[in-house]
Structure P
Amino acid sequence: MSQSHAAPAAVLPCDVRRDGDRLFDVAMWCLGQDVRCPDGNVLLRHGLVREPRPPGVEGQSAYQGRLGDGGRLTLWGFGALCDTCGATLFVPRDGFVPRWVEG
């Protein structure tokens, strides 16, 4: 069966998008609080690797972790990218409109 690349906004009901937006925003905020942990960066302690920004580029660092199936999860303050099983899904923090991206 081929993978559908339909616009998720057309597939997800409004209440799911609304609740997903709220939950994902709070989850991303919580993950961002790792820098305040007195024991050090929580994301690094749990095996993620900080990917620094290229020199001269403004923005946020990325945190990357390996998934059990060989895929990877990348987190930024503005969203998450899940690359697994030959497909890549980006979930933006603002608006909760997951979308397939070319990998």
Structure Q
Amino acid sequence: MEITVLKLLLQYGTAPALILLCVLIVLFNKEIGRRIEGLENTFKELKDKTDFIEQSYVRKEDLYRDISGWRGDVKTLFTKIDNLREEFFYLKGRYEELKDKKNEEF
């Protein structure tokens, strides 16, 4: 079929055949440009989706690193609270001992 079309074009000479070839190349170029633009839009949408997913969901390594740091901080706070509580009860006991001694003196 292509050979038949080429024979018909060449009957009128090579100049019209070259012009038709240039027109076809320009049309193909425009079509390829439209398809590339569509692919770029699709890639942009996919990139936006992946960016949203990366922002919404944290990687396991980042989560574990953040939590492990918090564990140490929480443990430190618990030990400080325990020490303060023990000191409070010690001082409370000492206060009550002194209070009892003072009451005995009077």
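For FRET efficiency 1/(1 + (r/R0)^6) of positions 16 and 88 (r between Cβ atoms, R0 = 41 Å, to 0.05), which structure out of P, Q has the highest calculated value? Before the final figure, lay out the partial values.
Numbers: P: 1.00; Q: 0.00.
For this comparison of FRET efficiency 1/(1 + (r/R0)^6) of positions 16 and 88 (r between Cβ atoms, R0 = 41 Å, to 0.05), the top structure is P.
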Report summary line: Taking mean count of other Cβ atoms within 10 Å over residues 24-31 for each of P, Q, the highest value is that of structure P
Report summary line: Output 141 (volume of the Cα convex hull per residue in Å³, calculated) maps, among P, Q, to structure Q
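With helix-only ellipticity at 222 nm (-39500 (n - 2.57) for each DSSP H run of 4 or more, over all residues; to 500) coming out at -34000, pick the structure among P, Q it was computed from. Walk me through the intermediate numbers first.
Numbers: P: -7500; Q: -34000.
Clearly, the read-out refers to Q.
All of the numbers you see were taken from the coordinates with simple rules; none came from a lab. Everything numeric in this text was worked out from a predicted model, so none of it was measured. Cβ atoms are built from the backbone, for glycine too; each structure is taken alone.
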